[in-house]
Structure 1
């Protein structure tokens, strides 16, 4: 979901590549029905999407690595120490006024469409900060 939302937000002329991968992803999985429904409602389709695991090739030359949880950030720092400076939690891009700095965004898998909508709303709050970080 984050990949699609960022791709839509960054369509305004920035030459930035966006990809998503999981620290424990089962490669080749389709997105959930809930994710598909939310992305369709936001005109952020990802036809043909398949999950992938994070690896060194994917991280080569990245500007930002944006995990959803602090435990994922720790795993990434341990497994890919060369990318440590690029790793920042999604919630750290949200305005401090929202009081979410350092917070985790839980995986909504299996929690119903309301949980997916809440996660999408939090991701939407982070997009302006991500865009700013990429422009700096």
Structure 2
């Protein structure tokens, strides 16, 4: 059963010692799955992906982020592994490497938090280090 949730995503991207932080607050939905949880939310103009929807599949070992609609992408964030993922933007599509250092999944039926720390590369060239905190709370 899907529950209405309030989702806050705080992310920090570090490139050559320069940090850029963003914060997004949005409404979405959450449901239990056999192995964890699934979160849904719509992108906004603030993220640059208005007209797209995001689905997060969350387990203790892996987070899969799938964006559909105007922009299409799939990121596989799995601790200790590198995945090559399709990343679509309005400017074009490319392959991105995702190497994950840490995943903390503290989601429960009523919400909770997810912490992700990972490195991105394009064509095997270092792009950035990333940290993402996702807070999920039930709301009406």
Please state which of the structures 1, 2 yields -12000 when helix-only ellipticity at 222 nm (-39500 (n - 2.57) for each DSSP H run of 4 or more, over all residues; to 500) is computed from it.
-> 1
Assuming 3.2 is distance in nm of label points 7 Å out along Cα→Cβ at positions 86 and 118 as calculated from a single structure, say which of 1, 2 it is.
-> 1
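When distance in nm of label points 7 Å out along Cα→Cβ at positions 110 and 126 is calculated for each of the structures 1, 2, which structure yields the highest value?
Values: 1: 2.2; 2: 4.3.
By distance in nm of label points 7 Å out along Cα→Cβ at positions 110 and 126, the leading structure of 1, 2 is 2.
Thinking only about distance in nm of label points 7 Å out along Cα→Cβ at positions 6 and 94, which of 1, 2 has the largest value?
Values: 1: 1.7; 2: 3.7.
Sorting by distance in nm of label points 7 Å out along Cα→Cβ at positions 6 and 94 in descending order puts 2 first.
Each reported figure results from applying straightforward, stated rules to the coordinates on display, with no laboratory input. All of these numbers come straight from a predicted model, not from anything done at the bench. Cβ atoms are built from the backbone, for glycine too; each structure is taken alone.
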